[in-house]
Structure P
Amino acid sequence: MDKFFKISERGSSIRTEIIAGLTTFFAMAYIIVVNPNQVVGFSFDVPGVPAIWNAVYIASILAAVIGTMMYALYAKLPFAQACGMGLNSFFFTSFVLPQIIAGGDVIKGYQAGLVIIFVSGLIFLLLSITGARQYIAKAMPECIKKAIPAGIGLFIAFIGFQNVGIIQDNPYTLVQFVKINGAAWADIAPAVIALLGFVIIAILTKLNVKGAVLLGMLITTVIWYLSTGTAPNFDISSFAEPFKDFAKIGVTGIFQADSWRNAFSGEMLGGIFSVIMLIVTFCLVDMFDTIGTLYGAASEADMLDENGDPIDIDKSMTCDSVATVAGAVCGTSTVTTFVECASGVAAGGRTGLTSLVTSLCFIVCLFLSPVASIIPAAATAPALIFVGVLMLKNFSKVDMADMGSAVPAFLTLVMMPLTYSIANGIGIGSIAYVLIALFTGKFSKKDIAVTIIAVLFVCKFIFGAI
């Protein structure tokens with residue numbers, strides 16, 4: 001095992017890798033339930049939607065297992081994959097919601113969407129095999145490469161703050177800090193306990209305690225159950241139903257002629273231009289979500305080469321592509337390298353054994369779904385926020401005295417959390433970089449690739465929806 005995964009060579013240990021794998025799993029386990037919720041848009045009273053939810057639930061787990069296992073056994077890197085947030089909501093608004101509004105067949109809309117995901121996955125795979133995706137990643141300007149990890153850190157922390165209500169909606173200022181004064185304990189418990197958990201992880205890390213992140217999550221979990229008087233739910237009465245719907249409408253979706261006809265005939269998804277833009281949008285967002293996550297996690301793991309690029313980036317891109325294709329076949333939206341895997345890296349994960357442990361945990365959830373809910377959001381949020389702290393240090397490497405670097409890096413940094421998209425942050429930063437280079441006479445041949453990226457994002461922002 002040590003030789004296969006190069007555990008000693010990368011300065012890790014089996015114990016550390018196992019802890020890191022568990023940390024990654026519990027940080028991203030929420031996707032098992034959240035993804036089907038996003039794909040159906042919480043429209044559970046619409047005929048056909050419950051069946052889609054069940055199918056996507058099983059497909060989400062299978063896609064995570066396949067994608068993460070690819071990282072474990074092929075790339076041998078400590079990263080994990082699952083259905084991308086944002087992309088799943090876009091899937092709903094593009095394929096399911098129109099059928100709900102029109103009173104059409106939501107299952108046919110869902111299956112037509114799977115065809116679009118499948119085609120975009122094949123394009124991912126082609127770009128990966130030819131090396132185009134790796135070239136695009138390496139061609140990014142240095143200032144943006146250095147800003148990506150920090151931007152992802154802010155994005156991860158923002159997700160953590162939102163998940164437990166530390167940061168809440170406000171009709172006037174958009175966001176606000178949780179209102180504690182006069183609130184019932186049940187309403188503020190997730191936020192208060194998560195903040196406490198964050199401090200616990202920080203203290204354990206300061207004391208150089210091994211596995212500080214996972215230990216902090218476990219301590220916070222105990223505090224949660226003791227202070228709220230609740231207990232984990234192990235109801236498995238409806239165990240078989242998701243598997244039935246998965247077999248009936250999920251895994252069979254792209255193999256039906258109707259699905260392809262509905263996807264490309266123009267009757268269900270609009271004209272051919274709309275279909276092309278859907279495919280391009282899914283391709284673009286997944287590509288740069290993955291590139292961003294890889295740079296962020298690899299930087300935290302000190303797994304960058306002499307040029308500042310993630311090691312074995314070609315294998316990572318292939319893993320991502322195969323996972324998206326597999327996810328479409330199973331019956332779910334786009335699969336991408338998951339940003340929460342940075343929590344496992346922060347816990348010491350450096351090899352594919354971390355990913356193997358994470359994928360095995362997902363397999364357990366396939367047959368015992370309540371396992372995923374044992375660790376509450378109040379315990380996973382502190383880990384995400386703490387990862388944000390660790391990843392922010394990368395921004396110190398940006399040359400802030402040069403506006404040609406500072407402005408694109410700044411936009412990349414802040415636009416990830418503010419637009420709730422890694423890809424948008426990279427796109428906006430790229431556009432700014434190209435414009436500044438053009439109008440200051442600094443544009444050179446090496447900037448052609450980032451210019452193409454900027455143009456694609458301009459098209460996406462004009463014609464796309466996310």
Structure Q
Amino acid sequence: MRRLLIVIIFISTAPSFAQIRVSENNKFLITKEGKPFFWQGDTDWELFHRLTREEAHDFLEIRKQQGFNVIQAVALAEFNGIREPNRYGDWPLNNEDPTHLAVTPGSDPKNQYEYDYWDHVDFVINMAAEKGMYIGLLPTWGDKLAHMWGNGPIIFNEANAEAYGSILAQRYAKQWNILWVLGGDRPAVYSWKVAGEDIKYDDRPLWRAMAKGIESVLGKKAFITYHPAGGSNSTSQYIQDETWLDMNAFQSGHGSREADAWNWVTRDLSYKPQKPTLDMEPCYEDHPVNPWDGKWSRQRGYFTAYDVRARIYRGVFAGACGVTYGHHEIWQFLNKDLYEPINPGDTIIPWQKAARAEAAGQMQYLKNLMLSRPYETRIADQSIVRSALGKDHTDLIYATRNEDGAYAMIYLPQNKAVSIDLSKISGGIKNVWWVDPRTGVSQTVKSVKGKSVQSFIPPKEGKDWVLVIDDAAKKFSAPGSN
């Protein structure tokens with residue numbers, strides 16, 4: 001009896017950080033119970049640094065209602081995150097030393113001395129947990145480590161990176177909702193011009209050390225990924241073989257509408273060892289399109305909710321294990337009374353209004369759609385489309401289906417008829433649905449028979465649609481419903 005009691009005590013007090021893991025086929029994510037997990041993230045980089053307790057509560061409640069399950073935020077924030085205090089006047093580090101967190105005894109928010117920077121981080125993480133959401137925790141933004149652009153300062157080396165990773169892992173060892181995200185908008189290997197000369201840098205030893213520090217406390221069950229810089233190079237290009245990296249990621253970014261993120265998903269999934277992948281920073285809603293070249297104008301415009309959907313749906317249908325949405329005024333928590341707006345174009349949207357932007361409320365429909373059908377057996381299959389596939393970001397149709405043909409989903413970026421090879425879907429009778437990505441509402445179409453090629457015409461309203469075709473014998477519920 002005594003041995004049994006000891007085992008029970010050990011299990012009940014063990015850290016419960018391994019809440020999601022990679023599926024057996026190494027393409028998707030699952031919960032610790034083995035259920036499919038679709039990463040519906042949000043880029044909230046300055047959350048810890050720029051919001052009060054009350055503001056953080058209100059924001060997280062909005063995101064909960066919108067179906068988000070991963071809130072990505074940075075402990076050592078990008079914009080003067082080390083040298084500019086948070087809203088309570090607190091800094092994260094003593095003497096800019098990542099091995100010495102600026103902490104004080106106690107955590108009472110009514111006591112200014114007790115409630116320190118890290119108490120505030122704890123508060124936000126715990127509140128997210130109460131609302132059933134994970135924190136994709138970036139220990140630092142990349143400018144504190146990489147010799148590139150940014151406020152910095154560079155404070156990390158291999159020794160203190162490992163120590164810092166260990167310190168944070170110890171602090172959150174019993175926190176169920178932490179997913180570790182290294183990087184912070186920087187590549188791990190790069191060239192940078194110094195005094196007119198291109199210098200090559202390899203920061204993999206430093207990121208490896210930080211991961212080692214995390215795993216020294218949490219073990220290999222700690223889920224660790226990496227947020228890279230924008231462009232077609234994903235983590236698969238320079239840290240694919242790192243044993244600590246559980247999931248690849250790329251950033252299709254805000255430089256153009258032409259980014260073919262779906263092809264980057266296909267590329268990532270072709271590497272061995274295979275790892276899940278996703279777009280961790282697609283075009284932000286309401287972000288000026290390429291504002292950095294000095295030529296931005298209203299004609300070039302902003303990324304719309306449609307732009308966001310058109311990129312995200314095709315990336316997921318290509319095989320991504322989820323996606324991270326972003327809004328240009330949310331990642332910086334734009335408050336022009338307190339902070340200078342960053343790359344604003346000619347429009348200022350307060351973060352409280354931006355939190356309810358059109359696409360922000362629409363992301364849950366994609367998650368619900370994907371989880372309403374068998375998930376881990378999903379594959380991309382463009383051969384199911386027998387009419388013109390399209391050629392680029394403006395018109396390329398993308399299809400996914402269950403590997404045994406139980407269902408197929410086809411994303412149409414343009415409201416045009418599409419011809420589908422019904423032989424790719426099992427069963428003699430097929431149920432057909434049109435799903436509106438703006439509302440999540442599905443419309444039934446009369447069932448069709450046979451294995452011929454048949455044409456389907458979307459409803460008249462709306463620019464983009466999702467066609468869902470099921471094997472009627474499977475008796476699936478309406479797409480997007482549980």
Compute FRET efficiency 1/(1 + (r/R0)^6) of positions 207 and 375 (r between Cβ atoms, R0 = 35 Å, to 0.05) for each of P, Q and report the one that scores greatest. P
If helix-only ellipticity at 222 nm (-39500 (n - 2.57) for each DSSP H run of 4 or more, over all residues; to 500) comes out at -7500 when worked out from the coordinates, which of P, Q was used? Q
If P(r) over Cα pairs in 5 Å bins from 0, in percent, for residues 271-406 alone is calculated for P, Q, the one returning 2, 9, 16, 18, 18, 14, 10, 7, 5, 2, 0, 0 is structure Q
Structures P, Q compared on FRET efficiency 1/(1 + (r/R0)^6) of positions 23 and 255 (r between Cβ atoms, R0 = 30 Å, to 0.05): the greatest is Q
Compute relative contact order in percent (Cα under 8 Å, 6 or more apart) for each of P, Q and report the one that scores greatest. P
When Kirkwood radius over Cα pairs in Å is computed for each of P, Q, which one produces 22.5? P
Assign the value -0.73, calculated as log10 I(q)/I(0) by the Debye sum over Cα atoms at q = 0.17 Å⁻¹, for residues 151-198 alone, to the correct structure from P, Q. Q
Ranking P, Q by mean count of other Cβ atoms within 10 Å over residues 247-254, the structure that comes out highest: Q
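All of the numbers you see were taken from the coordinates with simple rules; none came from a lab. If you're wondering where the values come from, they're calculated on a predicted model, not measured in any experiment. Cβ atoms are built from the backbone, for glycine too; each structure is taken alone.
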